[in-house]
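No value in this document is a laboratory result; all are computed from the given coordinates. Values in this document were obtained by computation on a predicted structure and should not be read as measured data. Cβ atoms are built from the backbone, for glycine too; each structure is taken alone.
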Structure I
Amino acid sequence: MLNPDNRHVYTDALRPPPGFQFTQAVATTYSLDLETLLTVPLHLVLFSATQPVEELLKDGVTLLEAIRRTAERVTVFAQGGRILAPSRQHTLYPLLEGMVVEVAPPNPEGAFHPKVWLLRFDDPGTGGILLRFLVLSRNITDDRCWDLVLTLEGYPGGRRRRFNGPLCDLLLALPILAQGRLPGTRGEALSELAEVARATSWELPNGFEQIRFHTLGITDHQGWLPEASDRLAVISPFLSEGALRELADSTRHLLALVSRPEEIDKISAETLDRFERVMVLAEQAELEDGEEPGVPPAQGLPIHGLHAKAYVAKNGWQTHVYVGSANATAPALLSGANVEFMAELIGKWSRVGTVDSILEPENLGSILVDYEPPEEVTDPNPEVEAARAALEAARRKFVAAGVRIQFQKTEAGWSCHLISPGPFGLDGVVAVRAWMATRKEATGVFADDLLQGRKVELPEAPLGLLTSFVAFELESDSTAEVVRFVLNLKSEGLPVAERDAAIVRDVIRNRDGFLRYVMLLLAQAGEDYGLWGSGRSSWTFPKHRTTPDEVLPLFEHLTRAFCRDPQRLASVRRLIEEIGEESEGEERVVPQEFLELWTVLDQAVRGSRRRRP
């Protein structure tokens with residue numbers, strides 16, 4: 001139980017099981033990194049275990065196809081104002097716009113904090129459905145802290161299960177919390193997924209006999225605590241005095257508190273003395289070279305700090321393990337201000353272990369040491385603390401203001417204007433800057449006029465860089481503190497179809513890119529995209545064809561698709577239309593040899609449709 005050697009790679013949990021294909025997913029997160037989200041579709045529909053993340057992000061052809069396969073089927077709900085400003089630009093960010101939905105908690109002083117994934121996979125052979133549910137303490141970012149994940153799988157069918165009620169409550173509340181209407185049919189799809197989840201029985205980890213779910217902050221704002229217990233251990237990276245005292249009062253014996261040193265420093269000695277042991281991560285646990293043996297140093301970045309959240313309790317013969325998003329803080333546990341999600345596993349302590357066993361060397365104890373109070377505690381700078389609090393309040397107010405973006409075609413490109421719904425003040429802010437997330441921060445402009453209810457003009461941009469993802473920077477009026485964030489703004493005049501086609505043309509710049517992309521279109525979901533290579537290979541067309549055999553492999557894939565699944569040829573037709581006519585004198589992106597083959601097959605497909613009764 002909570003063995004740190006039992007590592008789980010986040011993206012592994014997104015891959016379809018053997019024989020199944022990805023159908024739909026919904027995720028919730030507090031903070032969101034667009035660059036991290038770019039790689040998610042690869043793991044849902046195109047296996048990529050052998051590729052480092054850095055290489056994946058450079059492989060625009062494969063990323064493009066993975067996103068286009070999944071964009072309508074993945075919805076990520078994130079706290080408004082908590083999309084991270086990208087550290088680098090990427091052409092494909094705009095294709096994520098429909099996936100990302102910003103939400104606000106019912107309590108404006110709280111946070112939307114749950115971290116879950118619910119994925120549906122279908123077996124095309126049997127028609128069977130498998131659901132996978134991830135309950136995490138990690139956001140969808142590149143954070144490298146110690147985190148926890150509970151992975152459950154189940155097959156829906158039969159009656160509704162009462163224990164799934166809190167999970168379905170969270171899913172059905174998401175459209176209500178969304179800041180704006182869900183795009184397309186995502187709301188209906190989410191309701192259908194909730195109904196499937198309601199009738200799912202989950203396979204539990206070894207030894208556990210029961211599971212309960214707890215959704216906090218949706219309707220009941222009275223707070224929540226683990227049920228009364230005989231012994232309790234608390235693992236939480238963030239702490240507050242009141243929450244720890246309430247947890248102490250809920251149990252007969254407080255075994256351990258595991259947290260970050262800087263958070264423990266804030267807690268009074270009186271409260272800490274109620275715990276038998278107070279522990280932190282050992283220094284060597286934060287200096288590992290990789291996530292698992294054999295990971296190259298380029299991937300194996302150091303792990304920084306604790307981010308896992310768990311409450312482990314003994315109650316009679318039972319051990320209760322609570323994992324999820326809730327820290328041991330007042331907003332999470334006492335006031336109910338935050339929206340949180342926790343899963344509770346229950347099993348006999350003789351089979352799953354006791355509270356004490358998590359501190360043993362073969363479990364979490366192997367990476368923990370006792371907390372040593374610092375000789376001198378440095379009090380926080382009150383001016384800096386006040387500036388940060390003011391910036392956070394300004395962030396919330398800016399998010400709620402309803403700024404939108406307007407696009408209009410010009411002779412040189414596209415004009416972009418930020419439109420303010422009216423004046424709104426931001427206390428503690430001296431300057432506002434803005435830039436589109438597809439462009440460098442250096443293109444940012446001062447956007448203080450938004451606070452006065454006036455529009456702000458961003459630099460003109462080419463069609464392929466237009467996006468509703470806009471980065472903002474708020475600067476403190478008293479210190480050098482700033483906050484940066486991205487908003488997925490409501491847009492006006494954005495030519496989405498034309499913009500997406502321009503992105504396709506930008507990514508597929510030559511014949512090799514085109515042919516690689518065609519092969520990806522023809523690949524079955526779940527096939528390793530590495531099979532199709534990263535440049536010229538046996539299936540590419542030479543500039544001067546010498547033998548018919550050199551075009552045979554691609555011809556075989558095209559004819560196989562025609563015979564087995566002609567619908568996949570529709571995506572090839574759309575690709576050719578998006579690339580459009582090519583100028584004289586340019587090297588053809590779509591090879592003439594391919595067009596000759598394609599014309600024959602396309603006519604055959606259209607002819608078969610006409611003959612169909």
Structure II
Amino acid sequence: MAEEGFKRKLTSILSADAVGYSRLMEDDEAATVRTLTSYREVIATLIKQHNGMVVDSPGDNLLAEFVSVVDAVQCAVSVQNEITARNEDLPENRKMQFRIGINLGDVIQEGERIYGDGVNIAARLESLADPGGICISKTAFDQIERKLPYGYEFIGDQTVKNISKPVGAYRVMLEPRVTVAGEPEAEKPAPVRRIPILVGAAVVLVLAIAVGIWQFYVRRPSVEPASAEKMAYPLPDEASIAVLPFVNMSDDPKQGYLSDGITESIIMALSKLQDMFVIARNSTFTYKGKAVKIQQVAEELGVRYVLEGSVQKTENRLRITAQLIDAITGKHMWAERYDRNLKDLFALQDEITMKIVTALQVKLTEGEQALLLAKGTKNLEAYLKLLQGLEHHRRVNIEDNALGRQLYEEAIALDPEYAFAYTLLGVTHMLDVYYGSSKSPKKSIAQAIKLAKKAVAIDDSLANAHGFLGYLYTRTREYDKGVAECERGVAINPNDALAQSWLGQSLYWADRAEEALPVLKKALRLDPISPGWDILCFLAMVYRDMGQYEEAIPLCKRVLQRWPDNIFAHIILAATYSMSDRDEDARSEATEVLRIDPNFSLERFARTRLHKNQANTARFVDALRKAGLK
């Protein structure tokens with residue numbers, strides 16, 4: 001009987017180990033660590049893509065398990081091919097190779113760890129593999145011999161350390177199927193016949209190329225299908241998609257801004273299409289760096305399709321992989337691997353986006369096609385500056401906001417007609433007001449309006465600029481102008497959660513709460529996992545003003561789970577409790593407000609309220625006064 005806490009199971013084990021790791025470390029520790037870190041990320045990503053899971057990764061070794069031996073071997077082949085390709089970019093003395101061993105055997109599981117002879121055999125097989133090669137046990141070979149298009153060479157029954165019986169072992173030859181049982185018998189030399197030999201060689205070459213193409217584009221591992229019944233939200237009528245953050249495979253972690261930027265560019269382009277439903281970047285980026293299943297992503301976000309990929313930048317070369325998966329069927333709809341010059345980045349992003357649209361059979365109008373491919377700048381350096389600026393200002397602090405502003409200004413200096421850069425530059429001035437770092441909030445808002453107007457004047461089709469300008473108009477109590485600009489932004493980009501949020505806020509301040517409700521709910525549906533606090537807070541205020549207190553309270557609590565010191569959420573919650581006669585809870589929230597801001601002034605706060613209906617503001621202030629705020 002297994003000990004308590006343990007359970008036994010049959011599983012497929014993959015063990016990978018770096019070759020010559022000690023020598024590489026002795027030559028150059030820093031470079032070796034960078035390469036190993038990058039390659040381990042590659043291997044972990046491929047394991048995830050092949051339905052496996054990393055269970056341990058000590059030192060230069062990595063241990064993973066798979067339900068299917070087929071998946072394990074396909075993953076190992078993909079790993080060796082990818083590592084070989086990446087090594088081409090490294091000098092000879094820095095190339096890093098891996099040995100891989102695979103076994104199908106019984107293991108003991110404790111939590112997420114696995115132990116036992118099944119694991120030990122995989123590790124011993126790994127030591128028998130050639131550098132850059134794969135060695136599998138006979139138990140694994142018996143399961144895959146006729147299922148995969150590779151060759152295998154039987155290398156005999158191997159006596160391995162700490163295993164009592166010899167283990168039958170096969171070398172995976174990574175070529176079209178030729179299984180070798182032993183040494184071939186010597187044959188008499190055949191007469192040389194040049195033409196048949198040349199023809200035969202050509203046939204073999206064509207077959208090899210065909211197998212390679214078939215492997216990458218056709219026979220990709222299926223994923224476990226998602227269940228429509230388990231979806232957190234009903235599937236939209238339109239083609240619904242989540243674009244996961246592309247994995248940064250570059251040696252330099254600082255290149256992450258490029259993989260993030262490519263991801264966001266695809267999201268922004270797809271979100272402009274009326275016949276698509278595109279999840280916002282905030283929600284998809286919650287999966288960044290996590291080993292998640294496509295099934296999980298689809299069910300949590302309520303979408304049918306998921307796009308994932310990776311980016312590697314080496315000097316001025318880009319290597320990008322992308323694959324589109326139908327989560328309901330578990331099938332790959334499209335996959336591609338690109339190796340291009342960095343200067344081709346814009347064309348490459350367009351190509352990937354159009355491939356997705358074509359695969360999903362979304363029909364484009366002429367206007368949509370123009371919007372889809374619009375980049376806002378032809379200056380690659382300006383675009384990269386903007387991506388770096390985004391990385392800073394999204395860190396939500398005063399210092400990074402200033403760094404983001406500097407980078408946007410540099411982008412504008414490189415391309416004075418870069419509308420999106422003007423928009424983001426304006427956002428940094430507005431954030432100064434939020435952070436309390438502005439010397440004159442009135443002047444900061446005025447500067448933000450000036451920059452947003454400049455963006456719209458340059459590019460009237462820029463949804464972000466219209467939405468941001470509308471939001472700013474609302475802050476200056478120009479309600480009709482604010483709503484009109486926000487509506488223009490949503491019309492241009494119907495899948496932009498931020499544009500929907502700006503419109504919802506403008507409608508709320510313009511005393512049009514019932515109209516704001518569906519808009520804010522749409523924003524929340526587009527960004528279901530990680531919405532901005534403003535979406536949740538304004539939706540809570542709409543429900544509160546409509547007397548639906550039990551709908552409002554959970555939204556405020558959701559904000560406070562992520563931002564415990566969000567004073568606005570505490571204020572809304574205090575007023576909502578007060579209005580619903582939950583006086584003790586209201587006083588508790590008022591105490592939290594004073595904890596965060598001991599100098600809180602109800603009179604000063606009332607002056608910041610932008611609501612067109614002053615009676616609404618009066619009710620809100622009275623509720624806070626009842627809760628104990630002064």
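Brief remarks on what is shown
- Computed 14 for relative contact order in percent (Cα under 8 Å, 6 or more apart) - originating structure among I, II: I
- Top of I, II by Kirkwood radius over Cα pairs in Å, for residues 273-600 alone, largest first: I
- Given -16500 for helix-only ellipticity at 222 nm (-39500 (n - 2.57) for each DSSP H run of 4 or more, over all residues; to 500), calculated: source structure among I, II: II
- Calculating mean count of other Cβ atoms within 10 Å over residues 329-336 for structures I, II picks out I as the one with the greatest value.
- Per percent of Cα pairs over 48 Å apart, the highest-valued of structures I, II: II
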